[in-house]
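These are the structures in question, set out in turn.
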Structure P
Amino acid sequence: MPELIIRKADKKDLPEIQKLLSTYFLDMEGLECEDFLLAEKEARVVGGAAMISNNYKGVEFLELHSIAVHPNRRGKGIGARLVEALLSNLPPDRKLYVRTTSPRFFEKMGFGKLPAAVKSGLWEDCANCEHFKNCGQTILRYKGGN
């Protein structure tokens, strides 16, 4: 059975990243190809995830962003492998957050839920969102070592 390869993305991967993200109506606003790790199997991109630096109101942190696995490959541990690879490069002095509609996945990966109000203090788009009170996203912070 072919092995899953996790690798850093580069500019030539842009079309594959955009195609994968569009499956889940995600975009690359504020992201660069180089922010992504990709999962490849049989020379095909089957997943991707990014970790980016953020700064809002003087609070500096990292964010897991745009995690996507090809629909035919979900439930096979690819998302977990991508998150584990990103976590392995986490600087020890940085806080890491994620906004998600799949909190159980991240809780299994060592993240803990935070109150919804925290979102508006970390992300300008949340603070200014007309749907903030009815938002379906959960915010979680990585607990491992931070």
Structure Q
Amino acid sequence: MLNNTVTHPNTNYHKQIEASSTAKTVFNALTDGINLWWSNTSNSVQKEGGHFTIHFENGHWWTFKILEFTPNHDIVWKCIDGEPDFNKEWIGQILHWEIIEDNSKTIIKFHQVGLSPKIECYKVCSTTWDKFITDRLKKHVETR
């Protein structure tokens, strides 16, 4: 597991939310339902070793390889390619989703290893992640 390498909250982006939802619903939103809260995907193979590309209306895109895929608990992506003129700093970064079901709620923990205040895109990317995770993802999983 990647948990031990994602322990530097001051040097990597992290966000944790609680949602009135099940772990299964959250897991589905982070796999088959990415397009319903983040953006459009293509070439999606949702399993360990699979890949997917996320495309935004402004033409920006990133491709991720799925390093870990533990249903209803853990997903780890590695950014392996992206729009060369925008946020190429993401290439090589690790994005880790941890899902913890606790009674009638689910805790969603997200860590992006490499997205730190030291890189150029930190302010824009962290602010955007805040919106996507706390608003769009949370609303999506709570209305399913």
Structure R
Amino acid sequence: MRKANFIVSGVFTAFAILIIAVSLTYPPSNHGVPGPGMFPIIIASLIILSSLSLFITTLRMGKEADTSVDLKSKNVMNVYVTMVGLVLYFILLPLVGFVTTSIVMLILYIKWFSKRPWWKTVLISVIFVLAIFFLFGSVLNVPMRFGMLI
């Protein structure tokens, strides 16, 4: 577990530093209004603090608390499924469109994790995605039309 914690801490720190480096290339603030790089820098800084906390906690961990990590357990397999699903989602999102891709992703995730009936799964997915689509499209005026479908 110690080795895994050190690896996770290092990977997330490197990822956060990359985010900060990219965010610094964004336009600066304008007349007191924060620029587009402020929020990613804040989030990346919090990731670095969390990684540092994990690193320090792992250093203080006693030998008796050091357990092995089972990379084939059911919970870890759920993480693998989620990661693969999110990668596919981000690949298909600009090609297919927000509504279609999101509905399919939610249906698959809800069926995988909760085993609800199909009609409830489809209903929850459609209502949730359409609510987000109309909230951003109508209320917040954020254009969300991209891809072949909506």
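Here, each number is a calculation from the coordinates, and none is a lab measurement. These figures come from a predicted structure and were not determined experimentally. Cβ atoms are built from the backbone, for glycine too; each structure is taken alone.
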For distance in nm of label points 7 Å out along Cα→Cβ at positions 52 and 124, which structure out of P, Q, R has the highest calculated value? R
If distance in nm of label points 7 Å out along Cα→Cβ at positions 92 and 132 computes to 1.4, which of P, Q, R did it come from? R
Label whose coordinates, when helix-only ellipticity at 222 nm (-39500 (n - 2.57) for each DSSP H run of 4 or more, over all residues; to 500) is calculated, return -4000 (choices P, Q, R): Q
From P, Q, R, which structure was Rg/Rh (Cα atoms, Kirkwood Rh) = 1.06 calculated on? R
Which structure, out of P, Q, R, was FRET efficiency 1/(1 + (r/R0)^6) of positions 28 and 116 (r between Cβ atoms, R0 = 30 Å, to 0.05) calculated from, if the result is 0.50? Q
